[in-house]
Structure 1
Amino acid sequence: MGLRLTPQETSFYSLFATSASLLVDATRELTKLLEVDASQRQPVADRLKELEHEGDDATHEIIKRVNSSFITPFDREDIHGLAAHLDDCMDHMEEAADLIVLYRIGDLPAGLGDQFEILSRMAEVTALAMPKLRSLKDLSAYWIEINRLENQADELHRKMLAELFNNGADPIHIIKVKGIIDGFEDAADSFEKVAHMVEGIAVKES
C-alpha cells in the first residue's frame, strides 16, 4: 500500500457499517411479510421505506465526504461504487416488498421464504465484513460465502420461475409475481456486486 502523507477521513468505515446494518434490519422486516396476513403488510412495507430513506442518507453522506475529503481510505471511484451497490441492495428489497402490497398479492409464492433466508444471510455476512475494511484483512471468507449464497439464490430463482410458469396461473398474476421474485433476485445480485467491489479494493490496496 502506498505511503499516506496526510490523515485519512476515517468516517467512511462507520458509514459503510451503518449502510450494511440497515440491510440486516431490512431483511428482518422482509421475514415479517411471511408472518402477517395480507391486510397487515402495509406497515412492513412502510418500515422498509423508512430503512430505505435511512440508507439513502448514509449513501449521500458518503458521497458528500468523498467530495470534501483531500485523502480517502481508498480510491474515490471504489468508495462511490461500494456505496452505490450497498444502496442497490436496499432499493431492490424495498421495491419488491412494496410491489407485494401494491399488487395486492394474496398467497405469497412458494420459495419466497427461502429467498428471504438467503438475503438475510447475505446481509449478516456483509455487515460483519464492513468493519474489516479498515485493515482489509480476513475478507476472503466473506466474498467466497457471498458468492456461494448468490449461486443458491440463482438456483432458487430459476426454480421459482419454473413453478410460476408451469402452474397455469392467470397471465397477469404471473407478471406480478415474476416482478417480485425478480426484484429479490436483483437484491442478491447487488450483494454479490458489493462483495466483488470489496475484493477488488482488497487486491488493489494490498
Structure 2
Amino acid sequence: MTGSAREEILARVRAAVADLPDEPVAVPRGYLRHAPGVDPADREAVLTLMIERLEEYGADVHRASAAEMPSSLAAALPAGRVVVPAGIPERWLSRWGGEPVSDEPPLSKEQLDRVDAVLTTCAAAIAESGTIVLDAGPGQGRRAATLLPDLHVCVVRAEQVVSSMPEAIGSLDPRRPLTWISGPSATADIEMIRVPGVHGPRRLSVVLVDG
C-alpha cells in the first residue's frame, strides 16, 4: 500500500467516526439469561433438558441417587483400565471391578491412549447446549487425560446443572483451564459425513447424580 492510499483510508476512517462521543457508549445486552421455555427454578425441567441434549449428541446418560452412585458407575465404566484422577472418592468405585490407573506422575500420550477410559467430575453443566465444563479441579485431572482415552465417563451433580450459558459463566473462574465438552468428540467433512473421536473421546457417558 502506498503512502497516499494509506492516508486516504485513514482520512475516511476519521471522517466516519468524527461524530462519535469521546466517552464509551454502553452496548445493550438483550440476550436471554435462561434457556428459552425453561424456568430455571424448575430443576426437573432443567435436568430433563440436559439429558435430552446429551442423548441427542449420542452420549449415554445414567441417572442415579447418591446411594446408587457406585452401581451406576460400575455400569458406566468398562471392566479394564481407567484413569482415575485425584479427588475421586473411593466409595464411588466400590462396586467396580476394573483397574484404576493414576496419572501422577503424568502418563505419556502413548500410555493414555492405551487405557480404556477416563473418569472425572466436572465444574458445571449447561442444559441448553448439553455442555459439560471441566476446570482441572478435584476429580478432573489434567486436560490431556480427558482427551486421549476412547471413553470419558463424567459424574455431574444435579446442582451443577444450569439452564443456559450466561448462568454458567458467572460461576466459572476464567483463570482456570476451562474445557467445554458438548457430547462425544466428532467432526464432519465437506460431504457432511460425521466422524467420531477426531479431537477427543469417541464415547461420552454421563452419570447424573441427584442429591
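If you rank structures 1, 2 by relative contact order in percent (Cα under 8 Å, 6 or more apart), which sits at the top with the largest value? Don't jump to the answer; show the numbers that get you there.
Working: 1: 31; 2: 24.
Biggest value here belongs to 1.
Please state which of the structures 1, 2 yields 19.2 when mean count of other Cβ atoms within 10 Å over residues 124-131 is computed from it.
Checking each candidate, the match is 1.
Out of 1, 2, which has the highest value for distance in nm of label points 7 Å out along Cα→Cβ at positions 164 and 180?
2
Can you spot which of 1, 2 the value 4.7 was calculated from, given it is distance in nm of label points 7 Å out along Cα→Cβ at positions 20 and 148?
2
Can you spot which of 1, 2 the value -27000 was calculated from, given it is helix-only ellipticity at 222 nm (-39500 (n - 2.57) for each DSSP H run of 4 or more, over all residues; to 500)?
Label of the source structure: 1.
Once distance in nm of label points 7 Å out along Cα→Cβ at positions 100 and 132 is calculated for every structure in 1, 2, which label goes with the largest value?
On the way: 1: 3.0; 2: 1.8.
Structure 1 comes out on top.
Could you figure out which one of 1, 2 the value 8, 29, 29, 14, 9, 8, 4, 0 for P(r) over Cα pairs in 10 Å bins from 0, in percent was computed from?
Computed on structure 2.
Each reported figure results from applying straightforward, stated rules to the coordinates on display, with no laboratory input. Quantities reported herein were computed from a predicted structural model and do not represent experimental measurements. Cβ atoms are built from the backbone, for glycine too; each structure is taken alone.
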